[in-house]
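What follows is calculated from the coordinates using simple rules that are stated; it is not laboratory data. Computed from a predicted structure; not experimentally measured. Cβ atoms are built from the backbone, for glycine too; each structure is taken alone.
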Structure I
Amino acid sequence: MKITEVTNDFFECDDGWNNIIYEALDRIKALDSNIEVYQIKEKFGGLRIYLGAYDVKYDDAIEQIILEAETKAWDTCEKCGQPGTLRNDIGWILTLCDNCYQEVLERKKNRGY
C-alpha cells in the first residue's frame, strides 16, 4: 500500500502505538511520498515497520526513523499508549502498561488459563 494511503485499519497491532506509527510515517512521507508500506505489526512485543524499495539517498534517514519508532514502542503500551513494559509471562509477549497487563491477566483467569 502506498504510504499516503495507509490508515490504522492496515496496522496489525492495537491502537496504543498509532501515534508512534503515524509520526514515523509522516516523517518518512516527507522524504518520499511514493514509498510502499508492506506491513506494520507487533512481533514479540515490539513494533515492526516493513517498507518497499526507496531511493538509497534516504536509506540512513528512513532506517533512523523506523529505529526510533520501534524503540519508542518498547516503552509504550500497545493497547492504550501509556508507558509500558515488555511482558512475557502471559502466554505471549506484549508491551503493556500495568492496567492493561492486569486486564489481560484477569481475562486469562476468567477463561481458565
Structure II
Amino acid sequence: MNITEKALWRAERELALCKHFNGLTPAELERLAYLAEEMCEAGQIIGKILRHGYESHDPTKSSAITNRHMLLAEVGDVLRAIRMLGDAGDLDKERLAKMAERPAPDKYMHHQRG
C-alpha cells in the first residue's frame, strides 16, 4: 500500500467512524457531551449541598470556596452549554426561552410559596 492509498484508507476510515447510527455530527456530539458533563457536575455539587449545606467547603483545599459558589459556577456552565446548543441551532432559542418562562410546578412542591 503506497502513501496515497494509506491516506485514502485513513480518510475513509475516519469518515466511517464519524457516521454514527444516531446521525449526529461530531460537533453535535461534542456539544451534547459538554452539556451532559456540566449537568453532572452541577448534580454533584447539589449532592454535596444536600449532605453538607450551602456554606460548607472542601476541607482538604486551602481555599474556602463554598458549595453555594460552586453551584453558581456549575449552573453557569450548564447555561453556557445550553446557549451553545441554541447558538448552533440544535435547540430553538425562542422556544427555549418560552419553556424557561413557564410557571414553577407549585402543585408538586411542598415548601415553596409564590
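To which of I, II does the computed value 1.4 (distance in nm of label points 7 Å out along Cα→Cβ at positions 14 and 102) belong? Please report the intermediate quantities before stating the final value.
Details: I: 1.4; II: 4.2.
Only structure I yields this read-out.
Taking FRET efficiency 1/(1 + (r/R0)^6) of positions 6 and 70 (r between Cβ atoms, R0 = 41 Å, to 0.05) from the coordinates of each of I, II, which one would give 1.00? Spell out each step's value before the answer.
Working: I: 1.00; II: 0.25.
So the calculation was done on I.
Computing relative contact order in percent (Cα under 8 Å, 6 or more apart) across structures I, II gives 24 for structure I.
Out of I, II, choose the structure whose coordinates give helix-only ellipticity at 222 nm (-39500 (n - 2.57) for each DSSP H run of 4 or more, over all residues; to 500) equal to -21500 when calculated. Walk me through the intermediate numbers first.
On the way: I: -12500; II: -21500.
It must be structure II, since only it matches.
Source structure of the calculated read-out (Kirkwood radius over Cα pairs in Å, 14.8) within I, II: I.
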